[in-house]
Every structure is written in C-alpha cells, then in structure tokens.
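Asker: Pasting the structures here.
What follows draws every value from the coordinates through simple rules; no lab data is involved. Since this is a predicted model, take the numbers as computed values, not measurements. Cβ atoms are built from the backbone, for glycine too; each structure is taken alone.
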Structure 1
Amino acid sequence: MIEIVGFLRYLLLAGMAVLGMLIALCLIRAVIGPRLSDRIVAVNLICTLVVIFLCFLALYLAESFLIDIAILYALLNLVAVSILTRVVIHHKRLKHENPESKEDAT
C-alpha cells in the first residue's frame with residue numbers, strides 16, 4: 001500500500017470524523033423515519049458510508065485486507081436491501097389484495 005504522510009493523514013482523519021457524524025445522522029433518520037421506505041433508505045446509506053469509512057481506514061492504516069472487507073460488506077448490503085425491499089413490496093401487495101374491512105368484523 002501507499003505510505004500516507006503529513007497532511008494527508010489529517011485529511012483522512014477529518015474525513016473519517018465527517019463520515020462518523022453522517023452515520024450518526026442517518027441512524028437518527030432510521031429510527032425516527034415516518035415511513036418504512038425512509039428507514040430502508042437510511043439503513044442503505046449507513047451501509048454505504050461504512051464501506052467508504054472502511055476504505056479510508058484502509059488507507060490510513062495501510063492495511064489492504066480492509067478493502068476486501070469493504071467489498072464484502074458492500075455485497076452483503078446489496079443483498080440485504082434487495083431482500084428487504086422484496087419483502088416490503090410483497091407485504092404491501094398482500095395487504096392491498098386482502099384488506100380487512102370493518103364490515104367483516106361486525
């Protein structure tokens with residue numbers, strides 16, 4: 001890996017601090033989000049920011065194995081969000097096809 005010196009080390013640290021704050025804000029959005037779609041997008045963004053954070057950390061520590069972990073984490077993020085979106089769409093489709101009306105309950 002490339003040896004990181006001087007100003008670039010501080011720049012990477014500042015970038016990781018900014019990414020940490022963005023991850024915290026996205027976590028707040030995931031908890032507060034009024035709709036489920038807002039929460040899914042927030043979790044997807046958190047995972048993307050973590051991948052970028054891992055890449056910055058790999059440069060800062062000069063450890064190339066962290067790039068492999070970031071790639072694996074990005075693939076897991078893709079699969080998880082795809083499955084979660086499919087489940088939400090299927091659940092809404094079932095809810096739309098079989099609405100529980102108040103007339104049936106009485």
Structure 2
Amino acid sequence: MEIDVISGYHAHVYFDAGSVEKARGLCERAAEKFGVPMGHMHERNVGPHPRWSCQLSASAAQFALLLPWLVLNRDGLIVFSHPVTDDALVDHRDHGIWLGTGLEMDLSIF
C-alpha cells in the first residue's frame with residue numbers, strides 16, 4: 001500500500017524527572033517560535049512512547065522549519081518525530097525520525 005497523504009507531523013520531546021524543565025522550555029520556545037501547538041507535559045509513558053513526553057504538532061510547512069531547529073536546540077533531549085497519515089502503526093514503526101538515541105516503542109497499542 002502506498003501512502004502519499006501526510007496531514008501533519010508530530011515531534012515528541014522525551015524527558016524524565018531530571019530534565020522536565022529543560023523539555024518544557026524547549027517545547028515552549030518551539031511553540032512560540034513556530035506557532036505549533038504544544039501538548040501536555042506527560043509525566044508518565046503515554047501511547048507507544050517509552051518515556052515521559054510532550055508533543056508538538058506541525059503542518060508540513062512548520063515541520064520543515066521545526067525539525068532543523070530541534071536538531072540544533074534539543075540540548076541532549078531525545079526527540080521522536082513522525083508523519084501523521086491514516087496508518088499510525090506505519091507512521092511510528094516505519095517513518096519515524098530520531099534525534100538522539102532511538103528507543104524501543106510499544107507498538108502493541110496499534
């Protein structure tokens with residue numbers, strides 16, 4: 001099956017108890033700079049994500065600017081990005097972009 005419709009992108013900034021404020025600052029700066037919605041600061045694992053996280057949602061145009069900025073400004077935080085299509089499993093399993101060390105996702109929810 002060919003996927004050719006991307007409705008947007010998510011960037012999930014991972015953190016733990018020691019880096020929660022660093023992650024909050026990064027997400028707030030990204031939201032302000034790029035006009036992207038910032039999700040909750042989840043201080044628990046949510047969905048397939050193996051660490052605490054905050055989601056930034058972006059259009060394709062926003063993501064083209066957001067991703068390079070995250071590359072240079074993530075300050076050691078791990079970021080997992082993926083397209084949003086009609087197949088969440090494939091989005092997370094096959095089309096993910098890792099900034100920092102890749103981690104094992106819990107894909108059993110899909």
Structure 3
Amino acid sequence: MEGSHAIDAATVALEPWPLPEEAIVAGRPEVRGRVLRESADGRVEHGVWEHTPGTSTDTEADEVFVVLSGRATVEVEGGPTLELAPGTVGFLRAGDRTTWTVHETLRKVYHLTR
C-alpha cells in the first residue's frame with residue numbers, strides 16, 4: 001500500500017505464514033500476517049500479525065507493536081516476561097530469543113526494523 005491511507009487492522013485479511021516445525025513448542029499454533037508497507041531496501045516493515053493459541057519460539061528483530069485483540073505471555077530469554085492484552089504496546093530488541101504462549105488468538109499491528 002502506497003501513499004496516505006487507513007485500514008481496519010482488526011479485520012484486514014491475512015495470509016498464512018507457516019511456523020517452522022522446530023519453532024512449535026506446544027499445541028498447533030498457526031500464524032497469519034500481512035505486510036502493509038515495506039521500505040525499498042527491505043529494512044523497515046509495517047504489518048498485521050496474528051498467532052492462534054499454542055506456544056512457539058522466535059528470534060526477534062527490533063520491533064514495536066500494539067496488541068489489538070487476544071492475550072499472550074512472552075518470555076524473553078534472560079529478560080522480562082511480557083503479559084500482552086488489547087492495548088498493550090510492546091518493544092522487542094533485535095536478537096531477543098522469545099517464547100510466545102498465546103492464550104487467546106493474538107492480533108497485533110507491528111513496525112519492525114531489520
């Protein structure tokens with residue numbers, strides 16, 4: 001999407017973003033997302049991301065996000081445990097190793113820098 005515009009992030013259609021088998025810790029979580037805008041060099045990305053109930057691991061990029069719906073607990077290896085709920089603004093650092101335990105399907109809007 002180019003230029004000035006607005007979307008309803010709560011209802012925008014998302015595409016499957018399959019998790020690698022080795023990232024799934026518990027349950028059968030599914031991830032969906034949609035990139036809304038990406039810089040020409042691919043270093044900056046804005047989008048919507050959703051994770052169904054279950055537990056998975058990830059290695060993060062620099063990211064700020066706002067939770068739109070759902071609930072989750074994110075354990076940052078060697079760092080804090082984040083409790084996420086609607087309205088939460090979260091910050092992740094590049095290289096953070098995280099474990100996401102999603103209790104209710106979580107949808108967030110994100111801005112990340114690679």
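Asker: Please compute distance in nm of label points 7 Å out along Cα→Cβ at positions 11 and 75 for structures 1, 2, 3 and give me the label with the greatest value. If you can, show how the numbers build up before the last one.
Answerer: Values: 1: 3.1; 2: 1.5; 3: 3.8.
If we compare distance in nm of label points 7 Å out along Cα→Cβ at positions 11 and 75 over 1, 2, 3, the biggest value is for 3.
Asker: One of 1, 2, 3 was used to compute distance in nm of label points 7 Å out along Cα→Cβ at positions 35 and 59, and the answer was 0.7. Which one was it? Can you show the working numbers first?
Answerer: Working: 1: 3.5; 2: 0.7; 3: 2.0.
For distance in nm of label points 7 Å out along Cα→Cβ at positions 35 and 59, the value 0.7 is produced by structure 2.
Asker: Starting from the value 45: which structure in 1, 2, 3 was percent of Cα pairs over 19 Å apart calculated from?
Answerer: That value comes from structure 3.
Asker: Using helix-only ellipticity at 222 nm (-39500 (n - 2.57) for each DSSP H run of 4 or more, over all residues; to 500) as the calculated read-out, with -29500 as its value, let me know the right label among 1, 2, 3.
Answerer: Working: 1: -29500; 2: -10000; 3: 0.
Derived from the structure labelled 1.
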